[in-house]
Structure I
Amino acid sequence: MEIQKENSMIRQKQMLADHFMALSQVHETGRKVAYTFVPGNLTELIQVFDMLAVYPEINSLQSGMRKKSADYIREAEDMGYSEDVCSYVKCDIGMMLQG
């Protein structure tokens, strides 16, 4: 049985892939990034200034699905981030520290 995807689902998947590709190329392109949170309504404002939004929640959820979050969180805590700091943020920091 083949699952048929709606055009909007295909489009959304492509938009996310394009966004993460652009984020992976900021060192080469020189584009600026801004960290914000998913529930924040800053995305449109960030885009007006030709910046890319980074969402720590999304990054840590993606890392969790790949079973990498614990290593990233440990990396941030080893650098001095407290256990009280949000795990989303620590996961993202650890991911950046590991390249």
Structure II
Amino acid sequence: MFEVGKEYEFIFLTCTDRGPTETGGRRWFVQAVEGKLLHLHSPASPPAAADKYLGPSHEQNMILNTGSPFFHSARLTEEIDADNKRLADLAKMWRVNNHHN
């Protein structure tokens, strides 16, 4: 299911005082696959204006057990980006077709 070298966006389940919730949306590159274990890498983000409030984003590595009940889902970022582009194109066409000036 996972390909080495590809970038995925992962969603995890966490438990808060309000009950279970989905968290994530962070993009990780798959470096290796060992059965249900994924070796993941997230590069540091380029400097951003929010860094003065949140601090810079550092490079991170993680081993994820996809058999864990806390692993919810993952999706190729190529698919997410293509969907976002299609939605933006549809919104642009809608604005052009519904502009009444």
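Bear in mind that the values in this text are calculations on the coordinates, not laboratory data. Keep in mind that this is a model prediction, so the values were computed, not measured. Cβ atoms are built from the backbone, for glycine too; each structure is taken alone.
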#### Entry: Parent structure of the calculated result 10.3, 29, given that Rg and Dmax of the Cα atoms in Å, for residues 22-61 alone is the read-out and I, II the choices
I
### Query
Comparing structures I, II by distance in nm of label points 7 Å out along Cα→Cβ at positions 38 and 78, which one has the largest value?
I
### Task
Match the computed value 11.1 of mean count of other Cβ atoms within 10 Å over residues 14-21 to one of the structures I, II, and report its label.
I
### Query
Can you tell which of I, II yields 16.2 when Kirkwood radius over Cα pairs in Å is derived from it?
II
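27 is what came out when relative contact order in percent (Cα under 8 Å, 6 or more apart) was calculated for one structure; which of I, II is it? Present the calculation step by step, with values, prior to reporting the outcome.
Details: I: 20; II: 27.
Working through the options, I get structure II.
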### Task
Determine which structure produced the value -17500 for helix-only ellipticity at 222 nm (-39500 (n - 2.57) for each DSSP H run of 4 or more, over all residues; to 500), calculated from the coordinates; the candidates are I, II.
I
